[in-house]
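Structures follow.
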Structure P
Amino acid sequence: MSAIRLLVLGAVRQHGRAHGYQVRNDLEYWGAHEWSNAKPGSIYHALKQMAKQGLLVAHEMAPSTVGGPPRVEYEITDNGTEEYFRLLREALRSHDQKADVLSAGIGLIVDLPRDEAVALLKERVAALEQWRSAVTGYYTPQDGPEQLGHIGELMNLWVHSADDGARWTRGLIQRIEAGAYTFAGEGEPFVGVLADGEPNPFATDGQQSKDVGR
């Protein structure tokens, strides 16, 4: 699973309609260019591909005020919304997601109802515990990694990763169950995207001053 599809669908959904530069700006605002594959080329490619797949609809607008080709704005479809929530749920429940996918899921978690978010995170804990159990079928942590030579270090890493992941996830579950954050259906939804033309303090190479017309 790639984080870029989840991130792009999430950004377009929050805007309602957005052009490529807005989506790029949002993902840089979230810092996604640092912790995921959300680079400019991959963002524009994802937008075009998902439009071809029927997850987004492309609206050709008036040309940019600085010239160039007409601007294209994207709007999420019903199929796109379904795919967005499928990806979001999978990002939260699976124990073996890459860090960028889990990060994207946590960044968008409040788009779900609170109870569902908790249930998905509990699935993640259970999967981590199952993974740990499978590893310890061959490796006894208290005996140390040396019991299996250097391969024991790999299994030791897996056990520690499972323990740390489960501990962190349980802490998040506790905070959510205690009432932290505003989830779907609880009030004014969280908006983490920038308004069109709003300067992005985290944009790279001066892009906040440019209109790429995409």
Structure Q
Amino acid sequence: MAGGVPVVPADAELLADRIRGLHRPGRRVLVGIIGAPGSGKSTLAAAVQEHLVHGPVPIPTALVPMDGYHLAQHVLDSAGTAEIKGAPQTFDAAGYVALLQRLVSARDHGRQEIVYAPEFRRAIEEPIAGAVPVGPEIEVVVTEGNYLLLDEEPWDQVKPLLTQAWYLDTPEDLRLERLVSRHIAFGRTPELALTRSTTGTDGRNAACVLATRSRADLLLQPI
């Protein structure tokens, strides 16, 4: 336990088994994986989905990242918030909440509809609408992002919609190493990458995410 929150290994296969334990016929399970920038939450979420879909007891599962609700670059430019891209106010949080509500109600009410979610394409640094179809056969949705546990409107409506919320508690030195490497890979100088990751936008966002850690149902420790 850490501050009253149970701690488990961030093992994708074991986490998939946990989700199987939450599964009930006719109801859709929504599990959120939360972590600061560079924590590895996207990689872990994809691995959990893979184990659910291709494991010994396959369960139709969709991966729906929060990042699809990034505001478009021209909107950020117009609002003067391009320099803080990735901060809570640079997302369509209400749209993300509405998506989760649809994902819950569509299957629980027996409607045979496809819910289309957006995704964020890092190659162009823009969200793409309608890129992730979630059909009525999908029994589990794994969603991941920074702010699923944020206790301010409208983000505070996210957690009640999740079956469980898991915080990926990556050691700070490893998280920063990954984050700096990511920024360098996308063309920033090592100096600028380090600044952004520590005292810049990503550093401030990481502090914001860390403050929500105690609201998780589980803390996941990288293995």
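Observations on the structure shown:
- Structures P, Q, by relative contact order in percent (Cα under 8 Å, 6 or more apart): label with the highest value: Q
- In this comparison of P, Q, the computed figure 51, 40, 31 for Cα extents along the principal axes in Å is attributed to Q.
- The maximum of percent of Cα pairs over 13 Å apart, for residues 101-148 alone over structures P, Q, that is, the highest value, falls on P.
- Here FRET efficiency 1/(1 + (r/R0)^6) of positions 45 and 165 (r between Cβ atoms, R0 = 35 Å, to 0.05) is compared for structures P, Q. The highest value is that of Q.
- When distance in nm of label points 7 Å out along Cα→Cβ at positions 13 and 85 is calculated for each of structures P, Q, structure Q gives the greatest result.
- Which of P, Q yields -17500 [helix-only ellipticity at 222 nm (-39500 (n - 2.57) for each DSSP H run of 4 or more, over all residues; to 500), calculated]: P
Bear in mind that the values in this text are calculations on the coordinates, not laboratory data. Just so you know, these numbers come straight off a predicted model, no measurement behind them. Cβ atoms are built from the backbone, for glycine too; each structure is taken alone.
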